[in-house]
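Next up: some structures, all given as structure tokens.
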Structure P
Amino acid sequence: MGLWKVQLLAATAVTVFAVVPDADTAPGLRPPVTWLKGEGNFTKAHRSPRSLESIVIHVTEGAFWGSVQWLKNPRAHASSHFIVSRSGKIVQLVHVSDIAWHAGNWRVNVGSVGIEHEGFTYGPGGFTDAQYENSARITAWLARRALMPIDREHVIGHAEVPAPRGGRGGSSHHTDPGPHWNWQRYLKLVRRYALGRAKLSVVTQLRPGLLSGIVPWRARTTGGVRRVEFVIDGRVVWTDRRAPFAFVGGGGLNTTRLDNGAHVLELRAYGDGTRHDVTRRTILVDNRAFRVTISGAREWTRVRGTVRLRVHAWGAEASSVVLRLNGRPVATDRRTPYVFAWNTRRVRDRKHVLELLARSVDGRTATRRIPLVVRNRPLPKRPAPRPLPKRPAPRPQPRLKPTPAIPPLAIVDQSIEEGQSVESFVLWRVFVAGRVRRVEFLIDNVARGKDLAAPYTFGWDPSTETPGPHTLEARVQGKSGKIVAGTITVTVPAPPETGDTAAP
């Protein structure tokens with residue numbers, strides 16, 4: 001049958017019998033094959049895939065390896081393209097583009113591929129599941145490449161090959177594959193493999209934009225994926241073998257374990273055999289430092305009665321806040337707003353240290369320590385001083401009206417020194433002489449705050465600034481309208497690189 005006839009049949013056959021080649025799936029149909037090329041018992045040719053007109057099913061009438069050795073031997077004057085063992089192993093002896101001597105009819109040999117199966121035509125053992133499966137995959141692969149309809153006119157047994165001088169079974173009138181070969185089952189398998197499977201693929205499911213905290217990381221797959229590896233910057237950190245595939249079983253990716261900046265996330269999906277797919281995505285991590293601030297008490301102040309503290313978490317949501325007194329936990333709050341009431345009457349009048357320990361939802365911790373002085377009991381009264389003996393009254397002197405000396409407006413000192421390296425929350429205090437109306441605090445020529453009463457103080461968190469030098473300027477305005485300023489330069493160091501990118 002000519003090539004144009006094969007194409008015409010492929011276009012007009014019923015859907016389940018016609019096969020359309022696919023560049024991606026057709027090569028993947030072929031099962032593993034061991035190549036043991038024979039010599040001298042086949043005809044070299046240059047057949048194209050679409051020149052094939054039929055596939056001929058044979059039975060070896062003997063053991064597998066003995067049949068392999070015999071069909072490789074030039075004295076056999078016979079050969080076959082493939083031999084399938086009862087365990088499903090496939091050995092190829094002749095290239096598909098060459099002509100094997102298998103059908104006993106030269107015209108059939110020129111346009112066909114021969115597949116031998118270990119066994120006996122009339123043997124009671126029949127043929128194994130592995131033989132049917134792997135032989136069907138070979139036939140499906142061949143038919144798909146050749147645009148060959150999958151039916152009993154194109155997939156035939158040796159017994160159906162016309163004999164040169166009349167009859168069937170080729171020149172020797174063979175009867176294989178015989179009554180134990182299940183043609184219905186075989187063609188059903190061939191059609192199933194030829195129709196193909198969905199292409200194996202994997203897609204990253206991750207929210208767009210900058211990532212912070214814990215974010216869900218999932219894999220959407222098609223085509224029978226059995227295992228997905230989750231890779232961060234080239235390192236496998238999680239493997240999921242059950243669909244739906246998700247990082248740490250759906251717990252999400254904790255981006256706080258990664259350095260801020262760019263990272264490469266990779267998914268490696270594996271199916272059966274050698275089918276696999278890989279997808280990569282670059283993400284940007286931007287996590288703020290986790291810290292806490294407290295209102296209701298200041299360091300080294302005297303307190304009495306009940307002290308009410310309110311805790312604020314910054315940089316991430318807090319899952320819990322623990323209040324410690326002198327190192328011992330006394331209360332825990334797990335819901336916002338985080339509020340504590342401390343009864344100072346239950347402790348002695350002396351110095352105590354309150355410590356607030358906050359834990360974020362992504363596992364980070366932040367602490368704040370506040371030393372306080374408890375003073376609930378009044379101080380003991382001092383005895384009255386003894387009266388001094390009376391002395392003669394001094395001679396009255398003329399009283400002069402004193403003139404108060406007002407110091408000139410000036411900045412005396414600052415709590416932050418020139419060239420200082422700052423990396424955590426600091427209190428910037430300015431000590432001023434003269435009559436002051438207000439003090440403004442500027443960082444890099446941008447006003448950040450002001451204070452109207454001494455001590456003139458501004459709280460600054462340098463962890464939110466870019467690393468490098470920064471200019472701090474205190475601008476003092478006197479009540480007369482005069483302005484004086486003091487400028488210092490400090491350095492914000494770069495955060496240390498931890499290098500730990502492993503997921504919990």
Structure Q
Amino acid sequence: MKILPVEKIRAADAYTIQNEPIPSIDLMERAAMQCFRWIKKQVDRKQELVFFCGSGNNGGDGLVAARLLALKKYSVRVYIVRFSEKESKDFSQNLKRLENIKKIEVRNIRESDPLPELNSENIVIDAIFGSGLSRPVEGFTAQVIRHINQSGAITIAIDTPSGLFSDKNSGESSGAIIEADYTLSFQFPKFAFLFPENDKYVGEWHVLPIGLLEDFIQQIDVENYYVEKWDAIQLIKPRNKYAHKGNYGHALLIAGSYGKMGAAVMASESALRAGAGLLTTHVPKCGYPILQTALPEAMVSIDENEQFFSKHPDLSAYNAIAIGPGLSKNKASQQALKILIQNSKLPMIFDADAINILSENKTWISFVTAGGIFTPHPGEFERLAGKSTNHFERNKMQREFSVKHRVYVVLKGAHSCISTPEGKCFFNSTGNPGMASGGSGDVLTGIILGLLAQNYHPQEACILGVYIHGLAGDIAAQRKTQQAIIAGDITANLGRAFKKLM
């Protein structure tokens with residue numbers, strides 16, 4: 001799914017109005033109908049709904065939803081927040097429609113008026129500003145927003161929480177922002193929804209389709225995408241009836257050191273579970289009996305060193321390489337990594353200590369083959385690319401790193417972000433906080449390696465690998481709860497995750 005900036009969402013609205021064709025007030029009705037349906041499913045009729053509407057089109061959406069809910073015998077109060085005496089045309093028409101329904105209480109509130117009484121039993125619907133905001137909310141409207149936030153009422157924001165910028169950082173703003181429990185976004189998620197600092201404003205967000213014309217959406221070029229189930233399904237390569245293990249590649253995983261062999265085992269198993277035809281895992285001598293016992297399906301290449309990686313094997317047999325899980329940063333390992341980068345012509349996956357080594361030897365990054373993949377967690381990325389003051393700035397740095405070095409970066413976390421050498425970003429939709437557990441990243445490295453071995457393009461391997469990793473984690477959470485998930489549960493549910501996509 002594309003993530004459109006606000007100006008392109010407006011263009012999609014205008015195109016739909018002109019080419020469907022549909023009057024703008026009917027498109028507003030259609031959008032608000034989706035909000036009405038969502039609210040009707042979630043809210044009991046015994047609860048009072050309190051709408052706060054601005055005088056623009058977001059306020060118009062709120063008026064329509066209020067009317068539809070009142071007609072279904074919900075208790076509804078509507079307050080028009082008069083920060084301006086100007087009204088959009090569609091707002092004015094919907095206000096007249098609403099005023100014809102006698103059982104709805106509609107009041108204007110201005111700067112000199114007392115603020116409405118609210119309590120924790122109310123359901124507040126925020127339709128004050130929406131996504132078109134261009135400056136911080138201050139003054140009288142900020143007082144209204146803070147009053148709503150302090151009420152303890154469950155708050156549902158229509159399209160975007162009022163006061164939140166859709167396409168840029170709001171964290172440095174002194175303006176007031178609605179702290180929504182739920183956000184109902186029209187047609188697309190907003191870029192701002194995908195960053196941790198906005199979680200307290202956005203809450204649980206849902207995308208509601210409103211029928212904007214697909215031909216216009218398809219032709220728009222965007223920088224950001226939200227990866228959903230259908231996107232992942234389209235990436236999966238079908239298997240031929242007469243295929244054999246040689247058709248699905250031979251992967252090389254360089255991993256493990258004394259005391260950290262578990263990482264090598266987890267990454268190895270997930271690479272095989274992701275479909276690699278053959279896997280060889282290169283480990284120090286101390287890891288040989290561990291890997292042969294834990295995973296007999298994997299072949300083992302034994303390093304000449306007892307406790308850590310010191311020399312890569314002959315690379316001619318392999319068509320995909322990953323390095324890093326449990327590796328250690330020993331001096332010999334650092335030099336061996338440098339030589340590996342110089343000798344390999346294949347796009348490689350760099351994880352964990354391989355990233356940490358490159359962070360301490362940044363000039364080596366220029367030798368990485370184009371199309372390489374880095375899979376850092378936030379701390380590793382900071383060491384690799386530098387510190388940032390907020391997640392929007394970090395996202396900018398991630399794109400710049402990918403473009404500069406012609407590599408893919410999988411920045412792990414909620415909505416893990418994959419940046420490409422073209423500067424695009426793909427945000428993931430699967431996964432849960434239970435996956436914040438040691439070894440989860442090793443499993444992801446193995447999955448991406450397994451896909452690369454099967455001749456998936458690096459971008460496809462990253463997108464599908466991250467999605468399937470998160471989906472397996474979601475299945476594990478359903479079966480064992482988020483609190484009880486360990487990394488092995490993710491691997492154990494990879495088969496179920498693939499089955500959901502097939």
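Read the figures in this text as sums done on the coordinates, not as results from a lab. This is a predicted model, so every value here is computed, not measured. Cβ atoms are built from the backbone, for glycine too; each structure is taken alone.
Values as computed for the structure displayed
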read-out: Structure responsible for 156, with volume of the Cα convex hull per residue in Å³ calculated and labels P, Q on offer; value: Q
read-out: For -3500 (helix-only ellipticity at 222 nm (-39500 (n - 2.57) for each DSSP H run of 4 or more, over all residues; to 500), calculated) the corresponding structure among P, Q; value: P
read-out: Read-out semi-axes √(5λ) of the Cα gyration tensor in Å, for residues 66-177 alone, computed value 19, 18, 16, structure in P, Q; value: P
read-out: Computed 12.0 for mean projected area of the Cα convex hull in nm², for residues 202-353 alone - originating structure among P, Q; value: P
read-out: When mean count of other Cβ atoms within 10 Å over residues 234-241 is computed for each of P, Q, the largest belongs to; value: P
